[in-house]
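In what follows, structures are represented as structure tokens.
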Structure P
Amino acid sequence: MKRQTFYYKFGHKFNVVLENGEPVEVWCDDGSSTDTTRVCPRCKKYPTREGHDPCLSNLPGVEGACCGHGVQEGYIKFEDGTFIRGWFAVEDRIITERPNGKKDMIGFKRRW
């Protein structure tokens with residue numbers, strides 16, 4: 001029995017099928033075309049206009065990144081070619097301001 005291959009796009013499972021002899025990407029849950037944009041199953045936000053993950057868009061020194069959307073490993077590809085892969089959380093820095101105007105980082109907060 002042949003093993004079926006599935007892929008993920010923005011955290012949703014899809015497959016490639018032949019329609020009129022041409023390969024077409026379709027969502028596995030309803031068979032519709034992957035041309036339709038879906039929200040991230042993790043953060044419930046849509047991709048940016050450029051198609052980037054909203055939680056990782058426009059990171060300095062990064063060529064490409066994917067958070068994994070809670071269903072697969074994420075990755076970060078740096079401009080120097082270094083890759084980091086794995087299950088990781090996206091966090092924001094928590095900054096506090098002193099009475100004298102100086103700002104300090106006091107910790108991190110997970111986005112989801």
Structure Q
Amino acid sequence: MTPWGTSEKAIPVAPGLVWHHTAGHGGLAVSRALADRHLSDYARSAPYVHCQGGFYWFEEDCAWGLPIVEVPEWADALATAPGLYGPTVTAQKIREAAAQAVAFSYPDHATETAR
């Protein structure tokens with residue numbers, strides 16, 4: 001179960017990372033252990049981020065970019081996850097889209113995480 005309802009499709013991205021689709025929404029689930037090791041307090045407590053069932057859930061419209069901006073190599077895993085993106089989507093494109101999403105939805109991210 002995701003914060004947005006029952007997962008209709010779960011795509012394993014890497015150990016501790018799973019992309020979920022639901023009937024109306026979705027996003028990236030990051031295991032709590034992985035998030036606690038690699039993500040800032042800001043990313044783990046930002047709006048549209050939920051902690052539930054041993055995962056931090058980053059919704060697909062705004063929050064998904066936070067973990068990618070903070071751990072850029074996760075874009076490589078997203079780009080190569082079977083069934084998630086097509087062959088024309090590169091890790092660099094994912095990193096760029098993540099940076100845009102974060103700049104738009106969380107303009108204070110860079111300032112808050114630099115402290």
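A value of 0 was derived for helix-only ellipticity at 222 nm (-39500 (n - 2.57) for each DSSP H run of 4 or more, over all residues; to 500); which structure in P, Q was it taken from? It was calculated from structure P. Structures P, Q were shown, and mean count of other Cβ atoms within 10 Å over residues 35-42 at 16.1 was computed from Q. The value 0.98 for Cα Rg over 2.2 N^0.38 Å was derived from one model only; which of P, Q is it? Considering all the candidates, the number was obtained from Q. Source structure of the calculated read-out (distance in nm of label points 7 Å out along Cα→Cβ at positions 19 and 51, 2.6) within P, Q: Q.
Relative contact order in percent (Cα under 8 Å, 6 or more apart) was computed and gave 15; which structure, P, Q, did it come from? Only one of P, Q returns 15 for relative contact order in percent (Cα under 8 Å, 6 or more apart), namely P.
All of the numbers you see were taken from the coordinates with simple rules; none came from a lab. Everything quoted here is computed from the prediction, not taken from an experiment. Cβ atoms are built from the backbone, for glycine too; each structure is taken alone.
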